[in-house]
Structure I
Amino acid sequence: MSNTILIIFACAAVTYLTRCGGHLIISQFGEIHHRLRAALAAVPTAVLTALVAPSFVTHGIAEGLALCAAALIAMRFSIIISTFASLLILVGLRTMIG
């Protein structure tokens, strides 16, 4: 088995254990406060922003416009729809702008 496959399996195992550990810790507290629930619900958006923001800063106008479009689309639709729509917008803008 190659090193790449071993690394993929190791990352998957660590991710799974992290998720299970978080669930086990939260489940020990019983009912969680509504503010904590809202904060935990915001984590995926924060992670996605942290992944996309450097591209916005270091690349051209196409990435910035696609990021703005994704933010607007995400206000109305799910994260999957906004991701695919913004990806299509990005490809279109890169084709037109260069």
Structure II
Amino acid sequence: METLDDFVMACLSDGNKWTFWTMQEKIVSKTGRFYGEATISQAIRNVRKQHMRAKYKLPEGEVILKERIPNGKGYYYQLNPTVFQHWRKKDGV
């Protein structure tokens, strides 16, 4: 069974910038379950934890980039490009 952490990681793994609200929409469309901003925020923080780093083969250092939405409220969240470089090295690319 996939967890909210897994769905958040699936969103972030596409390399695009995500907000809480775009993640909510994607997760609701995939699962039929609604998660609030605080719950999604916790799942984003969980990506930084050791068990998630091990599960998804994430490198040390900052894996999530956070950028304020210009002239708006909230933030964009995105996997650090170093994550993709790390994954390519692990795959021998």
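No lab work stands behind these numbers, since they all come straight from the coordinates. Everything quoted here is computed from the prediction, not taken from an experiment. Cβ atoms are built from the backbone, for glycine too; each structure is taken alone.
For which of the structures I, II does the calculation of distance in nm of label points 7 Å out along Cα→Cβ at positions 28 and 84 return 4.1? All intermediate terms of the calculation are to be shown ahead of the outcome.
Numbers: I: 4.1; II: 2.9.
Only one of I, II returns 4.1 for distance in nm of label points 7 Å out along Cα→Cβ at positions 28 and 84, namely I.
Out of I, II, which structure matches 0.97 when Rg/Rh (Cα atoms, Kirkwood Rh) is calculated?
On the way: I: 1.10; II: 0.97.
So the calculation was done on II.
Among the shown structures I, II, from which was the value -29500 of helix-only ellipticity at 222 nm (-39500 (n - 2.57) for each DSSP H run of 4 or more, over all residues; to 500) calculated?
Values: I: -29500; II: -15000.
Derived from the structure labelled I.
Tell me which of I, II gives 1.3 when you compute distance in nm of label points 7 Å out along Cα→Cβ at positions 44 and 76. Don't skip to the answer; put the middle values down first.
Numbers: I: 2.0; II: 1.3.
Value 1.3 for distance in nm of label points 7 Å out along Cα→Cβ at positions 44 and 76 corresponds to II out of I, II.
I, II: which one has distance in nm of label points 7 Å out along Cα→Cβ at positions 20 and 60, as calculated, at 3.3? The partial results should precede the final answer.
Details: I: 4.7; II: 3.3.
Only structure II yields this read-out.
Comparing relative contact order in percent (Cα under 8 Å, 6 or more apart) across structures I, II, which is largest?
On the way: I: 17; II: 29.
Answer by largest value of relative contact order in percent (Cα under 8 Å, 6 or more apart): II.
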